[in-house]
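Each value in this text was obtained by applying a stated rule to the coordinates, not by laboratory testing. If you're wondering where the values come from, they're calculated on a predicted model, not measured in any experiment. Cβ atoms are built from the backbone, for glycine too; each structure is taken alone.
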Structure P
Amino acid sequence: MELAIDSGNTYSKVGWFDDNRLIKSRSGLGFEEMIEAVRTSPARRIIFSSVSYSLEEFSDALQLNVPVLRLSNSTPMPIGINYGTPETLGADRLAAAAGANCLYPGSDLIVIDAGTCITYDLIDAGGVFQGGAIAPGLRLRFRAMHEFTRRLPLIEEIDSKMLIGKTTVTAMQSGVLNGMIAEIEGMAGAYRREYPDAKVVMCGGDLGFFESRLKLPIFAVPELVLIGLNRILQYNDV
C-alpha cells in the first residue's frame, strides 16, 4: 500500500492507495492528526507534498522506517513541463496536472483547482503542462472586500444561491459566487477556443460551491491532487 499526503497551510489530506486505486482518504487534518493517521495505517512508501513542513520535520515526527519522497520542483515528473519558471511552479498545480493526465491520458485538459487561490492550467494531449492562470479564491475575495473597505463585513458562512442580493451580506455573496461562476465558465471557454476538445477537470476544497452551478460540463474529481501524487510516486519508484 502507498500513501499520498497533501499538507497545506492549515490542513492536510491523506490518501491510501492499493494497486493504484484510492481505497481511503482523510481530509481536514492538523499536522499531529495527520501523523497519527499515518502511524495508524502505515504504508510501504509515502509521497509527501507540503508548503509548511520540511521532509526532516515530517520524518522526525513520523518515526517510521518508511521511504518518503518529498515532492519538489526537482522531482522527476510523469508529465512534460513547458513553463518559463518551473522553480516557482506550485506542487499542488503539478500534482493536479499529473492526476488529470493519469485519469484522462491523450486528452487536452483544463484543470481547475478551487482552493485558497483558484488555478486554471492546461495540459495538452501529449501530456505537457503548458501553464495557466492564478486568481484569488472564494474566501480571499470575501476577505479582500472586508479588509480593503471600512464597512463591509467579513463573510465566513457562505450559503446563498440568489442572484440579486437583498442585503449587503447577500449582495456580497452573490457578487463573489456568481462572479466566480462567470469567471470559471469564461476562462474555460477561452481555453476551449484554442483547445476545442479539452476536458474540464475540477478539484479543490471549494469545489462543492461550483460543481452543481456550472453550465459547462466538468469532471469533478475531489481527490485529484492525491491521485496525482500517487502517480508521481509510481513514476519515481521510490
Structure Q
Amino acid sequence: MPNIDAQDIINELLKYGDEAYALHHKKFFKCFEGGYGDINDKFCGINAGNLRSAAKKFYNKISLNEIAVLLKEHLHEARTVALVMMVNRFDKAAMSEKEQIVNLYLEHTKYINNWDLVDISVYKILGRYSYETGDYTILRTLSQSGFLWEERMSIVANWYLIHKGEFALILELCEKFLTHKHDLIHKACGWMLRELGKVSDNGYKELLVFLEKHRFKMPRTMLRYAVERLSPEQKIYFMKK
C-alpha cells in the first residue's frame, strides 16, 4: 500500500539542494521574465543522479493522487521526480494503470512546462501508449493545441515510435511545424529527424526524402539538427540555400 506523500518526497529532495546549482538551473531553463520557462519556478539545485535515485526509491510507495500533488508544485525538481516516478510506474503497469497514468499526464500538461520535463517523460508514456494502442489521436490533438509544451510533446513522443519503425507521424508533424515560430519546436523536429536517420536504412531514406523536399523551407535550426549525423558532403548540400 502507498505510504509516502508528496511532502515526504519534497523533504527528501531538499536534503540534496545546492543554492549555486539552483541559481544556475533557473537561468539555464530560462525561468525569468522574457524567457520561455515559468517565472514562478523554484529550484533547490539537485543533480540528475539524486533525482533518479529518489524516483527509484519512492515510485512504488506513493499514490497517483500524491504524484498529482507533486506535479503542481512550483519546485521544478518536484515535478521532475513526479514525472520520473510516472515513467517507472508506467513501465511495469497493466494497461488499466497505464491509462490512469496517461490521463494524469494529460490533465497536468500545463505543469509539464519546460523542455527537460517534456523530454524525460513524454516518449516513455504518451509515445509508448500511442504505439501500444495503435491510436495516435492524443499526439495529433496535442500538436494542434497552440501551447508550446504540448506541441513539443507531440513531437518528442515520436522518439518511441521511431525506434519501433513508425515514421509517418513524425514526418507529418515536422511538415506541419515548418512555419512554427519557436526554436524549441525547430530543435525538437530536427532532433527527431536526426533520430529517423539513425534508426534504420528505411529511416535514413525517409530523412533524405524529407530534406530534399523541404530543405529550402526548413528553419535553419531544424535543418542543422536534422543533418548532424550526415556526411560532410551531404551537410554542405542540404545546408546550401
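Before moving on, here are some points about what is shown:
- Read-out relative contact order in percent (Cα under 8 Å, 6 or more apart), computed value 12, structure in P, Q: Q
- Given 17.4 for mean count of other Cβ atoms within 10 Å over residues 62-69, calculated: source structure among P, Q: Q
- Source structure of the calculated read-out (log10 I(q)/I(0) by the Debye sum over Cα atoms at q = 0.17, 0.19, 0.20, 0.21 Å⁻¹, for residues 126-181 alone, -0.57, -0.66, -0.71, -0.76) within P, Q: P.
- Distance in nm of label points 7 Å out along Cα→Cβ at positions 38 and 190 - structure with the largest value, from P, Q: P
- Parent structure of the calculated result 29, 22, 15, given that Cα extents along the principal axes in Å, for residues 86-133 alone is the read-out and P, Q the choices: P
- Structures P, Q were shown, and helix-only ellipticity at 222 nm (-39500 (n - 2.57) for each DSSP H run of 4 or more, over all residues; to 500) at -11000 was computed from P.
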